[in-house]
Structures are given as structure tokens and as C-alpha cells.
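Derivation of every value follows stated rules applied to the coordinates shown; laboratory data play no part. Note that the structure is a prediction, hence the values are computed from the model and not measured.
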Structure P
Amino acid sequence: MKFVSLALAATALASLGSAAHADTVILTADAMVDVERGRLVDDPVITIVDGVIETVTSGEAPEIDGAQYVDLSGQTILPGLIDMHVHLTSDHDLHGYRRLSVSDERATISGVVNARTTLMAGFTTVRNVGAGSFGDVALRDAINEGDIAGPRMFVSGPPIGITGGHCSDENLLPPEYQSVGENVADGPWAARAAVRKNRKYGVDMIKTCSTGGVLSKGTKVGAPQYTVEELTALTDEAHSHGLKVASHAHGAEGIVNALKAGVDTIEHASFIDDEGIELALENGAFLSMDIYVTEFILGEGEAAGILPESLEKERKVGEIQRENFRKAHAAGAKIILGTDAGVYPHGDNARQLSRMVRFGMTPAEALRAATSNAADALGQIGSVGVIAPKAHADIIAVTGNPLADISLLETVSFVMKEGKVYKSN
């Protein structure tokens, strides 16, 4: 099976003559997943120059002097996966009051370990939605500069929200400690100022909360946080600087408020109703629904320090969220893979893919949620989430056909990011 025309292949290969002295890699495998078409392509040949895909053909590999050859016989390749909701500076066994013992500096060091674990699991790009003291900015920069191994990161820095809110304030300590969260911002102008501060310190996006949450003390999971006026000011300020906005939102009213304000992605979307789905479709907003994490919270959360009130909230959220995932998907909503890694162990991100299939998606649709759809939500179409010319050479491999068994992606055998091999059997 030919993936590109012979004429195009000949033209592309001729252009490689001048690039042969560059860092050239020729990668071959038994098959490649064409994610957009939901099919396998036999005998792919990927030519990579300086970390960028130059050509994608099939058949015999070209002979290029000085090139490195990577032979993945017996394996199936596909684009590196994208998780749109992680917390690399958080650890799964440090919930509730245990979090008070962890400094921001220690959390960032943990992020170094978690970044590598995530990359080795086949996730070559992530969106980090919340980290104290801009630890995720430091982590991103260290990865980009080659100091440490990790996925490509798009980061939010400290989330912005209301006094006593889920993602912004510190609600664990009593009032005599006078503890206030890092990015509490009440009112439209305070919200704008918080966006400006985050932009100043190097974020790629903005994270806010328009409802309460499961893991925060004293917040009601479905109760709205921020008014439409405040959310609109925050979103307008972010968009004016070219920054996308992700809003944590469980409750139906808070989801609608965030969508009316123009946010780009809704995180969790547990109690989304018909109005919210319709508005998301109308706005072109993406839904990131973490339908795997409930299994960890209810199965192992108590041992990890999750508070009893949080466990009770999750019991009310998990099943409804999964049914609404099925409903939103059936309505044609744009869904991306977002797992909340850090609440559960890093590296288990791909476990959510089988749950997405169980609750209504085909394997190809689940893969698109973790590749091309996620790239679209990031504003990175053609750059990540695809094996195609001009894209970053982010490629993973498994033994078998993930279109037949999506759970194969829970154990990847090969990881390449920007043309560099990080894992290979």
C-alpha cells in the first residue's frame, strides 16, 4: 500500500540529497496508524531531518549516506500521544492535608521524575493545568533546553479563581493562619491583573475554575464560581495576549457561564446538560472529561490521603460524568483526552483510552482525542499529534493493532520525541 504518490516520493527523496549531512533518521515499521482515517498503513517509511518529519512513504527505505536507521519490525507506529490535563508537579499519594508538607520547590523536583515517566508512557505532549510558584514554567523550560527528559509542555502556572475557591485558594488551614492562595482574584479587574501576572512569568495558557471541585476542602462540586462578568473579563484579557483559557467546571451552571465567557476548553464537564453541550458545539469549545480517574479516587484515594468529603463528592460525580461523556460524544461535541494525571499515578495516562471506548467512542475516535483533536485545541495542527511532513517527529510504537485493542497503548514499546529515541525494546 502506497501512502503517497510515487512522483511525490521521488521529489521528496531528491530533496534529501542536500540534507543528508544533517541529522537524518529513517524509521521503518510493519504498520502505521493513520489516525484521521482510522486505518493501518503497511510498511511505512518515515524520513526525519533535524527532529522534523521530512517525508512519509511506504515500501522500501531509501539509502542515504550518514543516516541513522531505526527498524521497528513487528511493531505498529502512531503519533506521540497528548494529554490535555495533567499536573506533573503533583503526586498521587499526597492528597488532602499531606499536601501541606510539600514545598513548591519539592513539588517541582517531583515534576522532573513525573515528566520522564509520562514521556516513557508514550505521551510526547501535555498541557499542565495548574502548578504553584510557576513550577511548571521551570519544568517546561528545562525540558526545552535539554536539561531533563519530558514531554513537550504547555503550561498555565498558578490557576486563577475566587476567595475560597477550588483552584485558587488554600482551604485546608483554619483562619488564624491567614493562608491565602497564590492566585485569588475577586472581581473583573483583579481577574485581568492575575492573567497579566501569569503572562509576565511565561505561561502558555490560563487555567481558571468556574465551579467547585472534588478534591478541595469546603467547595461544592457543582456550585458556580465566578460570575459571567468575571469570567468574561478573564477570558478577554487572556485572548488579547494570545492565550487560550481552560476552565475547571463540574456543574451545569458553571459550565454554561464559562462557555458564555468564551473559554476554549471545559475541564471535567461532569454535570454538563443539553444547554452546555449545545453551547460547546456552537462555540467550538473542547471538552476534557477525565473518566478514568474516578476508579483511582474511589479505589485507592483514602490510602492516598483524599479527604472523606472528597470521596463522597466523587461518588456523586463519577457515574454521572461517564454518562454525560457518552451523551456529549453522541451529540458531536469535540472531545480531547484529559486525564488529571497527578491525582492518580503518572504514566497510567493511557488507561483512559479504553474507558473512552467503553463509554461510546470507537478506538479511532479515542486516538483522535489524544492526537489530532488535542493538537487542534492547542492551536498546533500539523505540528503535533500527526505523522506527516513538517510535524515534530514524535512517534510511538506498540506490538499489535491499537485500532483493534486500544489497551495496547497502556504499554508502549518505543518512544521518539523530536527525532530522538527515549525508549526502545
Structure Q
Amino acid sequence: MLYALYQTTADLMLPLRAVSAVAGRGFALGGAASPERWRAASALCEMLSRAALSHRRPAFGITEVKSGNRMVPVVEEEVLATPFGTLLRFAKEGAAPQPKVLLVSPLSGHFATLLRDTVRVMLPEHDVYITDWANARDVGIWHGRFGFDEYIEHLITFLETLGSAHLVAVCQPCVQALAAAAIMAEDDNRAQPLSLTLMAGPIDTRVNPTKVNELATGKPIEWFERMLISRVPWRYPGAMRRVYPGFLQLTAFMSMNAERHIKAQMDLYKALAKGDEAQARIIKEFYDEYFAVLDMTAEFYLETVQRVFQEWRLAKGELEWKGRRVDPKAIRRTALFTVEGERDDICAIGQTVAAHDLCSSLRPYRKKHYMQAGVGHYGVFAGRRWAGQIYPLVRNTILANE
């Protein structure tokens, strides 16, 4: 019912947005007598035309990169695909062999393009692959379930496909990445990762709980299932699949920083009204990505909330994968590097570094931690400090264990 209400509202808004887009272009060509008023009217129309969410993955838009002393073309290659996710490679034509890196993107309401800047920074010196998760509303119910265990299974399969690679997980999938590395180590899998970098992930959310953590523990799991799970409408390929809609996840994220997002929209309007195209482009590019949302399968969302945020199973040594206990102590050869942001209000300081205690069989020289001062959650994997201060440490970890 919730999804149907959202879809009806979006359908009703469609004509208004279309008319606003046309009117905005007309106002932009308005008379010279009062250009400020025409720009203001055009800006208002553009704001109305942008008032919508996208449910399609944006393009990564990385078409070339500097490799050595020359620019080389970049081509996206689907190495392995399942109904729920694709192992995507950013292939550089004519580039020399480089360390393989599997970048694990979050499955938390946004597409893998949220890590566009992470990919762009790593690409010149690495052979980069990424987990490109599918929008659950586009996956038919005949393809079965995709839950916590299936996510880990995908990571193991992707690593086995690569053969010898480094694993870099960002945010929510840090738990699954650590679990996959532990399972592969216990099985003495030849494809176990050479190094494991965990960035701003909820390994133990009992440490310095954030608003996100408090929301997860504030209600029983039955409440989340009853209030937040909907069925996909009939018009989509995944019709009748039970999902946690991406628009709900976006609403939750925005409500935690409502003032900041309102201010950003006001700044966008002012930039458009003043004709400041550079500033407007920066804001629009961020929100074009932020408003591109994907639905998660109900089983993955509920199992993640329960196992990671409510019961802390990995941190307590109680996490199981397909009936077998996950034991991070089995990790002996995979080097561990953890990164946290000083101002992270999603995964607070202490939650990611908790992985070091769990990986107790690793020698001290194979474990490193770094706390980046002055950054929030997104600053750990995107932006100036990621590129200039955090990435060099990730690169050194990879090179030291290649």
C-alpha cells in the first residue's frame, strides 16, 4: 500500500514537472527589461521540474584516466552477472598489469555510482572492479531470494572469479566483506583477498551509537517488517516482490540532516536565480546522484538490521553463514586496514576498528588503523581528503601485500 501511494503521487506530479520544465526554458529566454525576474521565475520552474526521484543507475561517466604519462580510454566490462548484481570492471585499454581491487559498494538505497569518486581516484594505479547491485524492483520474483547470506556468497564468487585481488569495502558491506574473508580463510580458499580495507563500516555498532544505530534498536524487527516493507507494483519486472523501498531509505537519511538539505536546495535556487552556473552544477550533480534510489529485497534489509544493528552477531562471535559460524580468527594471511572519519554520524569512531579485535590471529604488523580528522561519513571515500590523505594509505596497504 505504501509503495502504491508513492507511485500514485509520482504519477500525479509528472505533468506538473513536465510543464515546469517547458516553462523554465521559456523564462530563461525572457525579455531583457528585467533579467533578474526572468531568471528567478526560470529557477523556480527548474526546482519544480527536479522534484522527483530516479530509480535508474546513473552513468559512472569515467571514460578515460591517466595511466603513467598518457591518457587511456576506460571501458566498463561486465565480468560476471547474476539477477541481483554484476561484477563490473573499469578496463583500461593498453594499460600495464596492476593490482586487482574489488570495491564493494553499499546496498543501502543508492546505486554503486555513489562510489564514483572512489573509483576515479583508485583507477590510475589499480585494476578496479566494483559490485554493481541491481534494483530489487527490477528483479522478477522467480529469481528467488537475496538476503544476507546471498550477499556474502556473491562476494566469495566475485573474488573467486578474480583469482587474486584486494578487497575494499565501504560502509554497510564491511560486515559482509569481513565475513567473506573469514569464510574463505577457514576454507583455505586460494582466492581469499590479499588485503582487506574496511572504510567507515558498522563492525560493532554498540560502540558510540549514532542516530542510525538508535533507530535500528528502537523498535523490534517485527515493526520494521510491518511498517517499512512493501510489494513492488505490477508495472515493474519485480512485481509483487517484497522490498524495502529506496524512497523510504532516502527519507530517513534526509530527515537526520533536514536543515542541511533544505539549505542546499535554497542555495541551488539562489545560484540558478543569479545565473551562477558553476555553483548550481555542483549542487545538481550531488543531488542527481543522491536522488537516484534503489529498492532492497525485504530479506536483505531485515536480516541486516537484525544481525548487524540489533543483535551485533559478528561482534559477539555469533554470526552464521549458511548454518556455519563465521570466525574472523581464521584470517591469517589477509592484511587488515581500517579507516574511520572523525565526524562520521553514521558509523562512529570505534565501530570499524573493532575488526582488529575480531581478527586476533593476524600479526600486529598486518593490521593498521587510520582516523581521518575533520571528515564525516562521505568524506572517508569521496572528496579532497579521501584523495589526498586516505587513498595514499589504502594504496600503500595494497602495494605492501601485492
Structure R
Amino acid sequence: MTQQEPTAPVVKEQEYGAYASGEAEREITDEMIALAKSRVGAERAIRRNKWNTEATRDAIRHYAESLGMDNPLYSDPDYAKTTRWRGIIGPPTFFETVGVPEQREWTAEEIERSRDALSGIHTWYAGTHTQFLLPVYPGDVLTPRSFQGDIVEKRSQFTGRTVLAYNCEELWNQRGELVVRRTTSNIRGGRQKEWGEREKYAAIEPQTYTSEDIERIDAEYERMEIRGANPRYYEDVNVGDELTPTVYGPLTVTDMLAFASGLGIQMRGSLAHKLAYDQRKKIPRAYLLNSSGIPDLIEAVHWDNGIAQRTGNPVAYDYGSQRIAFATHVLTNWMGDDGWLRMIDNQIRRFVYLGDTEWAKGRVTGKRQENGESIVEIEVWLEDQRGRVTAPGRAEVMLPSRELGPVQLPPKFTSPPPGWYS
């Protein structure tokens, strides 16, 4: 693979101007941090639906395809009904797309305590600790509960004064069963005021490829394997075993828009024309001016180079949640349809840019049997073509056992994810 000369475009003045609302760029203050800390532990007043109000076969298939997942368990009803699940289920992180708030009246005080004290400060996805308890089937409706987690002030070489903000979430299905429990973290920091002000990533050049490079990547796509209906038994796994990597890339704008479509833009701000205008009036800080002076959603950092440069990056970059999903992909391919991804804990450490290629990799680090469960511990990580580990993590997979029998759900967790508030 070769790298071309730096091609970060010259940034026009309006790219570093005000928000689309005409307001000045916000910076983190002592007052913001104090207010955010005063709200730790408060339940968030969730009042909007997620992208999907109900899990459907199409929604599950669209999400799987948006990530390049080709396991027929997520898309082929004839195949899926032969598995232990007796039908299609969502990939592990599909739950992010589904949710209908609890039908309740929130008081003015509860709504105020739910507000983001750091509104207008840029957000980068930093990682998640997720416990998976039950599958999501077509027809399921999930009700989310969300709590404001810890607020930790940091100093960053990249953004200067920074806040690490945690959020604790659980989702319940219509049968009153807890499906997922997780803690996510986000880095909050100001944007740069002019291109090159932040030097950490400014020198990174867009990746270019020869036809031979593409052929080598294509060969790795060919080597990917889905364990599927062939059970992987606990007794057959050894510490040190390596998982067959999954590959993604080179990353294109098409890939980013495909994922955004499957996920359903996290801010649910992918509205068009009059609806986008209505939202811009309601949430002006969610919009920035692009290089043509046109208001566009902040989410465009994932496909618009000019808006991405506002954050100190040379070009558009991927979604953190996309990388977490890639980490689950290599695990589900390896464990087979009779296994269950019990937990994943990943951190997003570096940016992955348009043009980059990345691999999800894993290695068995331990195994244990407790409470009737056969658990395999796995180091899992994302690595790019530069050899950088961009998302280190660990996971626990439950496998069928010749001694203890099939996987039993839900898993017997003895404690919630770290930082949980109830």
C-alpha cells in the first residue's frame, strides 16, 4: 500500500465560522462540569423513539448488511428456523436501532436533569461495556432506560480540556425481560478553530492502494469463515487459539452511508428538507456550516471532509459503534450459532479514516466453567493497515459443552456493568 502526498483540502473561512444558528463555538467551562456532575445518577427522560419502533426481519437484515455480515442467521428464515433460535435473530449490537420510550409523564424537574450540560461540545464515541442477556427477535419491542453516569475531567493532547462522560442503559422487551445492559463512554471536547491547530492527526495522509493491494484484501475476504451450524464446543478450545480475522475496507463514503442507513443515524437527524429545517430550528447546535456555507448535521463528520476537519481530523472518519459491531462480528463468526456472546468491553482509541482498511482479530486468553456456564475469555481488537490497534477490548463467549450441555440464557451475571446507576 502506498501513501500519496498530503491532500487535506484548504479549508474555507466559513468552515471555521459559527454554528448554523450563528452562535459562537462553545468551550468547556467550570460551570458546565459542575452542572454535569450534579446530574450524575439521574434517569434520562427518554421521549423519542429510536430508529425502529419494532424489530422486523427487514430491519435486522438491513442492519447486518450495513456491516457486511453475511451469516444467514440474520437474513434467511429457512436457515434460521433450523438453528437453536428457531428463527432469525438480530446481530449482537442490533438492539441499538430499536426502542420505544416508556409511556409515562416526566416532570419538568426530571426533564431538566436529563438535559445535556455539555450541549454544543463535540462528542466522540469512546467505548462500551455491554452485557447481552437475550436475543432480539422479529416482533420484539424494546423499552430503554438510561441513567447519567460519571463525569471525569481530563486533559487531552488532542482536544485540551476534555470530559469523559458515561451513560448507563438497559433495554427490556415486551415480555418484561432484560435484554441488554451496558455502560457507554463518550469524549467531549471543543473543536479546533483553524486547520492545523491540532497537530496530532494533521499529518496523517489518505491511504492509496495498488491493484495488488486490493487483490490481497479481496483474498482476505475470501478466507473469512462463518462457523454457523457447526457447533464449537468448549472442550475443543485452547488458550492461545486465534480467531480467523474479519476484514473491512478500504472504507468509502458508500460504506459509511450504508452503516448510517442500517443503524438509523444515532441522532435521528437524517431528516430531509422541511423536516431538517424544523429540526434545525429546534436544535440549532446540532448543525454546522459546511464548506459551501450550508447548514449540515454534525453527523456529517463521518462523510464530509470539511466538517470532519472542524474536529481536528484530516478527513471524515468512521463511527465508534461501527467498530464495536465489527468486534462482535469476528466473535460470532468464530463461536457458531450455538454459542452466545455474553459480554464485550471495547475502547475506541484512534480514528479510522475514509480510505483505511481494518481487521477485527481475536485470541483466546482463558476459559472457565462456573454457575453451569462454559465461558471462553477472548482478547479482541481492531487493527488498521498502518498496524495501529484502534479499538482494544475483551469479550466473553458462552459455548456449548459436551459435559454441561447447550448454552443456557440469560447468563448469570453477578454484577451490572461498571459505573451503573439504578
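To which of P, Q, R does the computed value -6000 (helix-only ellipticity at 222 nm (-39500 (n - 2.57) for each DSSP H run of 4 or more, over all residues; to 500)) belong?
R
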From the coordinates of one of P, Q, R, Cα extents along the principal axes in Å came out at 74, 56, 39; that one is structure Q
